[in-house]
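Nothing in this text is a laboratory measurement; each read-out follows from the coordinates by a stated rule. Just so it is clear, the model here is predicted, and its values are computed rather than measured. Cβ atoms are built from the backbone, for glycine too; each structure is taken alone.
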Structure 1
Amino acid sequence: MAMLLIIANMIGTGVFTSLGFQLEVLRAGFPLLMLWVVGGVVALCGALAYAELGAALPRSGGEYAILSRGVHPAAGFVGGWVSATIGFAAPTALAAMTFGGYLGALLPGASPRLLALVLVAGLTAAHMASRRSSGTTQVSLTAVKLLLITGFCAAALLFGPAAQPVRFAPAPGDGALIAGRDFAVSLIYVNYAYTGWNAATYITGEIDRPQRTLPRILAGGTLVVLACYLALNATFLRAAPMDAMAGQLNVGAIAARALFGDAGARALTLVLSLLLVSTVSAMTLAGPRVLQAMGEDFPPFRALARTTADGIPAGAVLLQSLVAAAFILTGAFERVLVFSGFLLGLVSFATVATLFVLRWREPALARPYRAWGYPFTPLAYLAVTGWTLVHIVTERPTEAAAGGALVAVGVAAWGGMRRQTGARPT
């Protein structure tokens, strides 16, 4: 189930919206596909680092657990604070809002916000019911997602009209495009689409033999998503003219209309809605484990650590869903996307850097798995993620400042607990 959780977390809104932004500055097939290859390799580099950290520190909680042990409890608290308040709630809201928009287009008179809220509420209830129903829900939804993606790509190849004249083999001038600024800027959208590759570390304590299986889960899930992303974008580019998709969010619907007419576009709209159900479900499953881990360590959050007889942190699940609902009711889609993307990148950057800290500070720590390609693979992740963060700061200072303010609030909250309780995890 853990690998399916990664796949479900990653395949969400990004792959069905990013191509339109990329086509505004890039119009060559090979560089466009290389964006997804580079993004997948970067995500895999991060997954390899997280695999070593998660296998050496096998406790649920993701970055909170890793940063607390590897750097300092204050760093773990701030990382957990970001993950708990924004890291899962905001992407959950974005996926639910997109679901509401797609399904609302098929249901005249239906409110997209109401549909998004109903989805969040329904999946919250499913994941609070029992561990068995939670796992069954996730496995079923993710299996449907993979079948729908495979079916769409196969149908486009077998039954679609003549393909667009797009070249996927390298051509003269492609190297200069890949080395240029437009490629680097487009990579920001791709990195967001790959967000979620670290999801399994949030439920490490619920995985059988995590020291042995976590590396395979993280790497395998990332590679499956990379293959899906390449297939989908190649299908989109072969189906519809680049001019028709440039600057558009609904590139999937545009491609489906070009392939199968208006009926095909409506069918794909329904398919996209179903895919997003799995994404929201995965985030509702993984995110509350951060709140649970923080509740176990800090007395002010003790209520979040309480579990049902079946081991479900029901209070944490409910709190995350309430925060997601608040974003749905009040947030603007693009601002929430950039804001949450900045914070997620910041926390994952700090976590991968912790790999170097632990290697230096605790060389005797048992490491059932060591990151393949160390130190080059984690350094590659840090380089690309660091560039993305710098770009957001310079190009979107308002969202970056809001992210910095949230981090500052987390630091202040840690300081307040330190004065009241000594701030030592208990």
Structure 2
Amino acid sequence: MDRIRRFGRVTFSSLAIRNYRLYSIGQAVSLSGTWMQTVALGWLVLVVTGSGTQLGVVVALQFVPMLLLGPWGGLVADRYNKRHVLYATQAAFFILTLGFSVLIMVGMVTLPLLYIFATLFGVVRLFDNPARQTFVVELVGQEHLKNAISLNATVNNLARAVGPSIAGVLIAGIGIGFCFLFNAFTYLVALATLWRMRGASLHGAPTKQKQRGQVLEGLRYVWSVPLIRNTLLMMAVIGTFVFEFQISLALLAHDVFWGDAKSYALLLAAMGAGSVVGGLFAAGRHSVAPHHLSVFIGLFGASLLAVALMPTLLLAAVGMVVVGFFSINVTSLGNTMLQLESAPHMRGRVMALWGMAMMGSTPIGGPIIGFVGEFAGGRWALGVGGIAAVLTAAFALVALRPKAVPEVPPGVVQRNDEAAAGSIKIP
């Protein structure tokens, strides 16, 4: 019993902090709505066009702004109050999604309007993502950062399990437009939780004053720190070819198993369920070591290849639970390593590049995976990602070995001897 209590205290330690608890509630509701919209948008494109390539294009357009302008989004997070930035982005998401839900319900959606919606959504995300990523450390401080990042990822993947399940029911029962309408109102919940936070309890980082060359300064900083540079390069490969599940799973459900929106939602929900378990496992870890990332990337890739070979939808869903477990450990470890290694005044720009690597790469990978799925089959759409992850894991074994980590990265205060040796202890 004492072990169970201790596990609970360690795993959920960040939730004892009021501001983080409020933030988690808002994120749980908002992200559930976002995943509902993800399922609805992907299925809407297939209904309107019937094309895997067009699905890849629409998904990609949501991330084109991040690919082209990602460092500027991070600079905004470094330069301005992150809570205020989030007020603006959540309000913009609400207006945009509410308006599009009305267009769907009155039957006015066309392919050009899908392009416009996806692009505008991506513009808002350009500023929202780095602000959300770096706001976590202001909520909990350095001591609880690793735990908070893992729990944050768990909330995201719990939403991945809940949101698609609700979306499948809504699409089959009352229509695609209601998924967008529900998502619009979840942003109001996120705004309410931001408003309820206590500003005096935030661990505010010093904002960066406006100067020339700050974007290039951030790029030079990232390139000068091998651990940050190599982690971002690996995540760019994974983001490009692996995390294209909006496309690969939709095609697997639609073309391979001849399913409907519920089948697609089942695969996403199964991945989300596995990610929740994986997130709790990650939250209870006491240390972060680069070789852990190598192992989890390899297991992530192997599990994806296994799912690509599954003969039935049910077995594929079981496999996606395993995929979810490994995927969240990959993203949680990568995110934590970058935030702990980054100098505070550079963190926004570093995490903007993380967003570019993980999501901004979709304009490149999305059409590629869509094209592969349309002409080679849904199994290959998923299998390409598995192969890419396995190859990335092999690179990681070399690139992230301890001697590749500098003892004192430029601009970073050395925390302890273990950090220099490649293992970062979490207090």
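Have a look at 1, 2 and say which one yields 23.9 for mean count of other Cβ atoms within 10 Å over residues 163-170, as calculated. Value 23.9 for mean count of other Cβ atoms within 10 Å over residues 163-170 corresponds to 2 out of 1, 2.
In this comparison of 1, 2, the computed figure 0.95 for FRET efficiency 1/(1 + (r/R0)^6) of positions 275 and 299 (r between Cβ atoms, R0 = 25 Å, to 0.05) is attributed to 2. Largest in distance in nm of label points 7 Å out along Cα→Cβ at positions 27 and 235 among the labelled structures 1, 2 is structure 1.
When relative contact order in percent (Cα under 8 Å, 6 or more apart) is computed across structures 1, 2, the figure 28 traces back to 2.
2.3 is what came out when distance in nm of label points 7 Å out along Cα→Cβ at positions 115 and 187 was calculated for one structure; which of 1, 2 is it? Of the options listed, only 2 reproduces it. One of 1, 2 was used to compute distance in nm of label points 7 Å out along Cα→Cβ at positions 91 and 331, and the result was 1.2. Which label is that? Computing distance in nm of label points 7 Å out along Cα→Cβ at positions 91 and 331 on every structure in 1, 2 gives 1.2 only for 1.
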